[in-house]
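Nothing in this text is a laboratory measurement; each read-out follows from the coordinates by a stated rule. This structure is a prediction, so every number in the text was calculated from the model and none was measured. Cβ atoms are built from the backbone, for glycine too; each structure is taken alone.
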Structure 1
Amino acid sequence: MLNKIKLENILFLDIETVPEVATYAELSAEKQELYGLKTQYQRKDGISAEDFYERAGIWAEFGKIICISVGYFVGLESKRAFRVTSFSGDEVELLNEFKELLEDHFYRSNQLLCAHNGKEFDFPYIARRMIIQRITLPEKLNLFGKKPWEVAHLDTLELWKFGDYKHYTSLKLLANILGIPSPKQDIDGSQVAKVYYEENDLKRIVEYCERDTIAVAQLLLRFNNLELLKDEEIVSV
């Protein structure tokens, strides 16, 4: 079935998230208590909620999105190209820009969103942050009442599992074993908050996010036994 999906009908994406504020001390007393309750089963004995705050960005209730990178194929009938663009900075602004892209260009029923671990992370995280920021969900992210086959989402992690739902393979590992250039050339996800809050280097994070988006597209090409993208086929817009 995968080879029946046209690549030009897929919007590949990746997001980068950070804690909603730079330090645990900046949270209200109530939010600190709620964060402690939320993370009590993830924290090992002796690790306080404050010490664990560096991981707050993985939860939409305590984090925020600072970048959404998207990519899509064009010119498949002649010269193939993969266009990459990013929405970054203020969360409300970037969420509205992403929503506008979906509603103007990726609204058709045969068009899909694709991310690595997207069904567990990227897609629900974006939807939750939109609701928190009082942004009406676009149809591609509004899953209320939809049947599984009506959800227009592809997940390269789920595809790699082949039904083995206890199995997890990172994007970095999967890229390595499939001969795809590593997207983790500069930083990795654990460093994003530091680069954002301490180094104030959003551009570096955007570049990292775009490399991940390209890697997701490369995975789908490999799953279909197609030629990987060459550098000259990748265009930033």
Structure 2
Amino acid sequence: MSNNKYKILVCEDDKNIRSVVATVLETNGYQVIVAGSCAEAEMMASSYVPDLVILDLGLPDRDGTEFIRNARSHSGVPILVLSARTGERDKIEALDMGATDYITKPFGTGELVARVRAALRTVKSVGGVVSKGVFELNGMVIDYGRRLVTIDGEEIKLTQTEYNILDFMSHHTGQVMTYTSIINEIWGHSDLNAIKKLQVNMANLRKKMGTKPGDNRFIINELGVGYRIQDPM
């Protein structure tokens, strides 16, 4: 399998969960390195340079968010948070700090593998998407050079803001983009009405794309956190 080239660092202090995650990943052809603390994970990451990190936040020595902060100072390695913390504030903090994705416990092994695949594909494909100048997903085509969007061959008329949102998100396929990250990219600042403004633009964008609430053909709404553009399978 081609994905057996990928090394995944699993940082989880619960031995049972660590074992389950490692077994699932190995069964799917990935190489797995394990760590039980933040310090050990940092040492492993430095020594083995993994392609992806799966990170618990509740570690015995330091909070997992410190690992994210330190990693992001020098590395773009995708970090998939696997945590029992289900609060929106925890998710937003981790994602804004630089986590690639966030799964709450308990989790399904199928979902875990799909999120791992999406995170790895995002890293490997973003450069290709840009260099080709075209992004394709479920019948939607974004022609970056012409700033043109078509769905099933028909042009979709978007405002500049709607196009900019779609353009930005398509460069982070499969990754949860928080309200803050999108707002800062599109408007460069945040104000009291920023989230409402984003939600209105997103609702108009999804309507023009022919999707109804709950339809995840293109964009998934991560309630209270942000949005994720569907990962091309």
Structure 3
Amino acid sequence: MRIDIWSDVVCPWCYIGKRRLEAALSTFEHAEDVEVVWHSFQLDPGAPTSPTESTSVMLARKYGQSPAGARQMQDQVTSVAAEDGLAFRLPETLHVNTLDAHRLIHLALDQGGPELQGVMKEALLSAYFIEARNVADHDVLREVATSAGLDSAAVDRMLASDEHANDVIADIEQARSLGANGVPFFVIDSAFGVSGAQPAEVFSQVLERAWQQSHPSLQLVGDGDACGPDGCAV
């Protein structure tokens, strides 16, 4: 069974949704047969590659709030994240562009398949939300990527080019074709769409439904005379 996930590395609900899906998979009987593939989505493609403001300032400006009001919004999300074991540092995070980070996620998929891609995704989310690092900075991206297991020469080559940029664009277009205008967005086994960071219980229910649909049990429609292991009663 395959799970396709669209998300952005600077989206707090994407990290929370990831943890909740992982909680559901931890109790899913067939988790070893599940493959997770990550797809790109940029919440703000016009965000600067060289940050000029914190997300607190950006949120206050975007929603017409005071700095205190923006901080309250972030505190609420931080409290929710803590319930899922995530120690966010939202007031310290920067408003940055994520194109290069997404390109690295595609590079990880090329180099090591979904497993390495998942490691790269987690590393970027952690760098941004837990460590409050600038995930648009090439030095930071290089360090995070090589620590995650990507080939350093390939990382340098990609960062110096536009490699995988078209893949990021294609992911975003695919998300929109599926009706996803926000993230996280999960597609389970090409049959069930889940929007937002749903509770783990919801993910568990959808996983079970998807598995049953793709692996239907044999339905017995009759119980006539037959021979069994002890022979035939004739």
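Some observations on this one:
- Comparison across structures 1, 2, 3 (criterion: percent of Cα pairs over 18 Å apart, for residues 94-165 alone) gives the highest value for 2.
- Entry that produces 2.9 once distance in nm of label points 7 Å out along Cα→Cβ at positions 134 and 150 is calculated, selected from 1, 2, 3: 1
- Ranked by volume of the Cα convex hull per residue in Å³, structures 1, 2, 3 are topped by 3, which has the highest value.
- Identity of the structure behind -14000 (criterion: helix-only ellipticity at 222 nm (-39500 (n - 2.57) for each DSSP H run of 4 or more, over all residues; to 500), calculated), options 1, 2, 3: 2
- Highest-scoring label, criterion being distance in nm of label points 7 Å out along Cα→Cβ at positions 86 and 206, among 1, 2, 3: 2
- Answer label among 1, 2, 3 for the case where distance in nm of label points 7 Å out along Cα→Cβ at positions 62 and 190, calculated from the coordinates, equals 3.4: 3
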